[in-house]
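Following are the structures in question.
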Structure I
Amino acid sequence: MDQPVIVPPFDLARQLDALGPELDQAVLKVLHSGQYIGGPVVAEFERAFAQTVGTAHVVSCNSGTDALILALRALDVGPGHEVITTSFSFFATAEAISAVGARPVFVDVDPSTYLLDLDRVEAAISPHTRALLPVHLFGYPLDMERCMALAQRHGLKVVEDCAQAAGSHWAGRPVGSWGHAGCFSFFPTKNLGAAGDGGCITTNDPQLAQRMGELAVHGMAERYVHTALGYNSRLDALQAAVLLVKLPHLQSLVRARQHQAMAYGQGLGHLGGLVLPPLQVPGHSWNQFVVRIPGAKSHSRNQVQKSLQQQGINTIIYYPTPIHRQPAYQDLGYGPGSLPVTEGLAHEVLSLPMFPELTVTQQQQVIRGLGGALQERITSYAHLESNP
């Protein structure tokens, strides 16, 4: 009997196969230059990424998490302030708010998009609210026209979390160009991934860019003159070189993700017991393809994930425990049921393999495997009901 094709959640080696010689040359050039921190390669990447996103300035840093921290600090968000955000995201979204001394205020998400529910935001605004921190989760762009209008009405700053959304657009305009600052991660599995950690902040405000740049290098306004307590948060030249090689391919890589998302939709649309993400979303970059498997608590989803694993299909759960239910945030007082949509999603979501180099054979394996796993679940339930 033929062994099933092993399908990873992502495969960085395939991208290396395509870009390897160019990457090797770029990295070796940096190594031989002897300039590994800052320098012309980092400056060139900042210019190129600013052009891609359509902002006047880019400040590079060492991670997406630091990008959020630097943006919030530079916008004078700190102790005594509140920042409204989503609990259905990676922990760093809220962690950055806490890191600057502010308090994260969580608002539930829209059940179809999994994004911050803008209809609920206004009720969460208080005299202490300083900023909104929307997340373009899984590459799905939030309605930034509504978000910016809401923020303007209440005099709030907006920091976009674009960690999973390089290449995403809202209304034809790149994410990261709408808010006062846009924060990107270049973690290797992102749409634009480095060979390690990396990040940047986009902005059109020259003063904000200058302050973020100073905070990223120990609050240093000029050499050995420190005007603030900052951070050691620099994108190294090796990572900038890797990103410069990949950046011209970002659009084609996103198109490949979009094509695969449509293929998933076509192949899975007829399956019962499965909720697909909205497919006709202009500007979605599909960093993840996340389905929902409704059922009692997380039992149904976990059962399907186990069945797929046995078939050689590797999936990931983003995110099994929402941020507001994490032990680190128990003191905020968000008890069970406080964000019902978010908590329901955490029990039901499953991220299928999604990367630009995913082959037709691998994707068909996923579609067949998921169909079989769902049928197995239905059969199991029928057996339980007939044998109470």
Structure II
Amino acid sequence: MLATLIPLLDNTMNVPAYSIFAQRENLLANPSLLGTGSLDMASRVLGLEIINNMGLDSVASDRTVVFIEVNNISVFADIENECHVNPRKIVLLANKSVKPTEQYINRFAALKQKGFGLAIKGLAYTQFEEYKPILALMDYALLDHKRVNITVARTYFSQRYPNLKLIAVNVNTREDYEALTEKEGYCMYEGEFFRVPVAVGDKEVAPLKANYIELLNVVNAPNFNLSDAASVISRDTALVISLLGMVNKMSRNSEITSVNHAAAMLGQKELKKWINTAVTKELCADRPNEITRLSLLRAKFAENLAPVFDQAQLASEYFLMGLFSVIDIILDKTMEEALNLVKVSRGINDALLRHEGDLAPMLDFIVRYENASFQEVSRQMLLKNIDDDKVYDAYVQSLIWYRDMFLKK
């Protein structure tokens, strides 16, 4: 099984929802599934199984919902009893394989009555009238912004379906996102635009960010000195509070007398790991939360994948590569300028700057996995004889790690 979460961003670049993209089997290893075998287990709602297995809190917060795909067959599954989470946190996303017939209308009405949110995607403008009974039940409609005039669509939907919200898909540039938000027709946007820097190379690093970069350089140097790290931490109250909180969780009965004492109690290895995550979070403070999440999940996913790819000895280096893979966005600089500010290994530098070297294939794999490019992911796993479930488990464990570190109170 393969699964990834695609964020949906709103007009303020917050993330009110995620969409689960999933694939049950490696289609290249099981080509029969591309033909008649595609109907095997078609009645199962894969996204719901994933949510039940990993827990909703690993995917969504109190402020987010999760879109889960259903088709013309799986929509008739026993979704109400198979859903083990709050149905109001789930939006069932149908495609145009469902038809505006009585059986589908009645089924969607029943699901809506049970508290599930409803959405539909893939409809062309010419199908809006035909699907009127279905659209009347929907909470969201996902539209390809390149094929729809949003000014016309906004007028059309506001008059006929005033409670239906529009979501733009395939929004892959920041320019498109900004143009669409100005027109105020969509409530959410799906695409890769959030990974594009707002500005490149035209800003100085703010004072606190300079401290954070110095701290990263201290702990990523060979055999770094704990006192040097403690000295830099002491310049930032937020980092001191975070460090003390971390140490107190590990040793509740100890009295911390200084930042140096706290650093020593944590130890060189754990202090380095904490700094690389906590500092990255602080660096992302003026960026959308999704950038923080992306950076940290990439780091942990890469670390978890290292033994799966028979490269366990490189786990720490993979972690840093994933962590710094969006440092250009965090610092509003080109990748070259950003990497010049932090001390990373030659392997990490080559992977992030030139997409070359021993670490680069892992970064490519992770980015393709994030984007649900499962055909290419499957091809790479087939060539390396890697089990799908091990990759899926590595991804799920990164979600749980992120939840436990940053979301649990």
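Computed over structures I, II, distance in nm of label points 7 Å out along Cα→Cβ at positions 148 and 300 reaches its largest value in I.
Looking at distance in nm of label points 7 Å out along Cα→Cβ at positions 156 and 260, point out which structure of I, II has the largest value. Checked I, II; max of distance in nm of label points 7 Å out along Cα→Cβ at positions 156 and 260 sits with II.
Assuming 4.4 is distance in nm of label points 7 Å out along Cα→Cβ at positions 116 and 236 as calculated from a single structure, say which of I, II it is.
Only one of I, II returns 4.4 for distance in nm of label points 7 Å out along Cα→Cβ at positions 116 and 236, namely II.
Computing log10 I(q)/I(0) by the Debye sum over Cα atoms at q = 0.10, 0.11 Å⁻¹, for residues 76-267 alone gives -0.44, -0.54 for which of I, II? Source structure: I.
Which structure, out of I, II, was percent of Cα pairs over 25 Å apart calculated from, if the result is 62? Walk me through the numbers before you get to the answer.
On the way: I: 57; II: 62.
Among I, II, the structure yielding 62 for percent of Cα pairs over 25 Å apart is II.
Consider the structures I, II: one of them gives 1.0 for distance in nm of label points 7 Å out along Cα→Cβ at positions 276 and 324 as calculated from the coordinates. Say which. Structure of origin is II. One of I, II was used to compute FRET efficiency 1/(1 + (r/R0)^6) of positions 68 and 108 (r between Cβ atoms, R0 = 25 Å, to 0.05), and the answer was 0.75. Which one was it? Only one of I, II returns 0.75 for FRET efficiency 1/(1 + (r/R0)^6) of positions 68 and 108 (r between Cβ atoms, R0 = 25 Å, to 0.05), namely I.
Can you spot which of I, II the value 21 was calculated from, given it is relative contact order in percent (Cα under 8 Å, 6 or more apart)?
Computed on structure I.
Read-outs: derived from the displayed coordinates by stated rules, not from any lab. Just so it is clear, the model here is predicted, and its values are computed rather than measured. Cβ atoms are built from the backbone, for glycine too; each structure is taken alone.
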